[in-house]
1. Which of the displayed structures (I, II) returns the greatest value of mean count of other Cβ atoms within 10 Å over residues 146-153 on calculation?
2. Name the one structure among I, II that FRET efficiency 1/(1 + (r/R0)^6) of positions 154 and 306 (r between Cβ atoms, R0 = 41 Å, to 0.05) of 0.75 was derived from.
3. Suppose distance in nm of label points 7 Å out along Cα→Cβ at positions 90 and 186 works out to 5.1; of I, II, which structure was it derived from?
Structure I
Amino acid sequence: MLSIFDIFKIGLGPSSSHTVGPMKAAADFAAALSEKGLLGQTCRVVAEVYGSLALTGSGHGTFDALLLGLEGSLPHDVELSSIQSRLAHIRTAEKLNLNGTHLITFQAADMAVHYDDVLPKHPNGLRFTAYAEQGRVLFKQVYYSVGGGFVVTDEQFGRLPENAEAVPYPFGSMDELTQMCHDHDLSIAQIVVRNESALSGEKPLAVRRRVAAVAQAMFDCVERGLSQQGVLPGGLHVNRRAPVLAEKMQVLREAGQLNTQLWPMVYAMAVNEENAAGGRVVTAPTNGAAGIVPSVLYYFRKFHPLSSPRAIEDFLLTAGAIGILYKTNASISGAEVGCQGEVGVACSMAAGGFSAVSGGTVAQIENAAEMAMEHHLGLTCDPVGGLVQIPCIERNGIAAEKAIKLAQLSLLEDGESKKVSLDMVIQTMLQTGLDMKSTYKETSLAGLAVTMKRKAVPVSVRVIEC
């Protein structure tokens, strides 16, 4: 069974699927060469990028992430201040320190970008090939970046986690989770803590400390985003707006002229501006939707009368359980199901978490999460310029405000008479995503991305064999 720490991962922007995933895949390939005793024989590595990764790779930092990953860096610990100088050195010297220990030549031709092709199992495909002298192939591996920073090899694709039954309360649906809560008189948060304890071997208190650390990382990101000024990178010349908006709102609030529920929108924009700038964020469940859960949680801590350290943990534990249901039964990849799988899922998680810590029953929590997704069905992923800026930053803010309102609405009803279950809406989201045209799924080939595009990009995409 998945862990909530698979859903909430500390990484870097701007994209979990297009930056974090490729960096992890490249690092895994470099480490595999070392484990197989092939590192010293390797004189060349070719990285091939397909589908959505190719089409929006420049704006999402994919190609930079691949270089850093091949040098052995990982998203959670790469030194952000050193990234630009390292990349400049690789490109100028045409040398790359493979796995951090073995120097090889790496030229522009060794990064092959296949705009018109997609690998058969997922739109976010990568292939790495290591060569010895005279062009002899040493090792090759296909990877898929399947959303939220999750990476699988070609052989692993579609397999269930090996620890699927290693928890005391396994659940594969909201119906099962609800039944367990009722049968054992436990909250969703308590179920998740006990499962996480079994998965990690840690005591429940240690699990909660890890959850608290995730919450703190989210709060830190909100506060960094509220303090940074300037223009976001990428060429769209988008200004950071959150600090200025927060300053204006504070003035209005002090004058008694502002409803505090506008704050979550600004908190979410602060996080997503940090993400767009390549800063340190928490996937929740993805980078493109990383502002929603942290902003709603930050709002809860700052303004809610029931806020406490334990309630903050319960919020994330509940939201994480909802995220697991989406990841297990559908998708959190914008390249696979559109932005409904990113912003929609994050809104659903945040609404469920807020309902839980506001005193909601399991039925009310489910109702909040269901409504949040129901009203994101069909949401496309059409990032302008392949950048996680327009419409992504504002979209996170709107979803954060919506999550709170739907959670509050859920508390006014018992949740027992709902017509649509969370399990139903998760399956609907998946089918809607599969039916959606590929041009609306993180390719920048339709929607706002085309309306504002200055340069045409090929639109025909063919599936090729691995």
Structure II
Amino acid sequence: MSISVFDLFSIGIGPSSSHTVGPLRAARKFVEKIESMGLLNVTESIKVDLYGSLALTGKGHATDIAIILGLQGMSPETVDPNAVEDNIQKVRQTDTIPLLGTRDTPFQEEKHLLFHREKTLPYHPNGMKFTIFDRDGRELLSKTYYSVGGGFIVDHDHVKKDESVVAHEQKVPYPFETASDLIGLCYQHNLSLDKLVMENEKAFRSEEEVISGLLNIWKVMKECIERGCAQEGVLPGGLDVSRRAKGIHEQLLQHQKNGLIRPTDVMEWVSLWALAVNEENAAGARVVTAPTNGSAGVIPAVIKYYDEMVENSSEEGIVRIILVAGAIGILYKTRASISAAEMGCMGEVGVACSMAAGGLTAAMGGSIEQIENAAEIGMEHNLGLTCDPIMGLVQVPCIERNTMGAIKAINASLLALRGDGCHRVTLDQVIDTMRQTGRDMMTIYKETSLGGLAVNVPEC
């Protein structure tokens, strides 16, 4: 069982991979299931129950909208963000939803989409249950899914208590479970880290397809930065947060035009690029999960830094960044979690920072030990980072937090590159520490909006 880099970097829509992308995929999977079982044409009503973090912050994270889109058979990769509002309005005005786009079924949110804020399902905080009924009100089928971070979903029927990853059946030539495994395999087979990851990716697709796919991911990231730098106005959700990226972008361009070169320019540009992406994410636009939506700005900002500010940067270097970042992300996904509902924000921005730091170090010619060191530094200084979004929206503190993660990733890479690769704390040790810290962290600080800034900052 294996995970691909493309599982961690998938194209979707905002504002949340766990609360939007995952539920959308789960809803679609459910209606595809009932069609395959021949139950679609006898379905007369449907009920969706949301639990735990999905219930507590689902409204702010557009979980309700995601469920409605998924029940119609849409997918996060192809849904048009510009058409979402009209689609949702039609469902709400007609009190009808076309299941899988064909079966018109009564659907009133107050009756058929329920938020159980006081209850959490046993396996994961992001639980949801779908149930269909016939014309006599008899239950035809019920399925429970969990959204376990980064857009990954797990069917309750296939859950094992020690397994939280939906993986591919294909075997990869160089399987690894720990960073120590990864480093050992590189030395054993005389491969750089990115080359080893490439060999694993070739179990799923050709090398040409891997390269073109990764460059397409970068293209979507870059387009997201450009859109974010061009938009203005107030972000949706009721918190009245104004977009800032366009204004900052114009100021930085004016400084360039005036010939002003300041020591802080690099920091300001990197922060801008992360800000632009996460403002787009908060607006429900198209983003790349990296490895989540809440942390979607960190890696694009670091790649943009490499692309524009590092001498002799190249497409080969960008591919190297994403491959190595993906390998690091796989370690976190399999050995801990990238779900803020389990780990707090260290599972999102912390992991993205670690991934970006390692990837950048690889592109800069760092050794395997320096790559590991950079990734470890990136997480070590995010341990204990809470997830406490105000009003359940991925706006405050989430947007600015991505700017900090991007800057910290570059700093981690620079520190590692200045060293000889020797370091006291290993990446495996920091991942173990992260997992334990997440387990010890109080639930109110893990994407519930029941603690921290979410309760100490007035909503209006």
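Laboratory data are not the source of any read-out in this text; all were calculated from the coordinates shown. Quantities reported herein were computed from a predicted structural model and do not represent experimental measurements. Cβ atoms are built from the backbone, for glycine too; each structure is taken alone.
1. On the way: I: 24.0; II: 27.5.
When mean count of other Cβ atoms within 10 Å over residues 146-153 is computed for each of I, II, structure II gives the biggest number.
2. Details: I: 0.30; II: 0.75.
Attributed to the structure labelled II.
3. Numbers: I: 4.3; II: 5.1.
Of the options listed, only II reproduces it.
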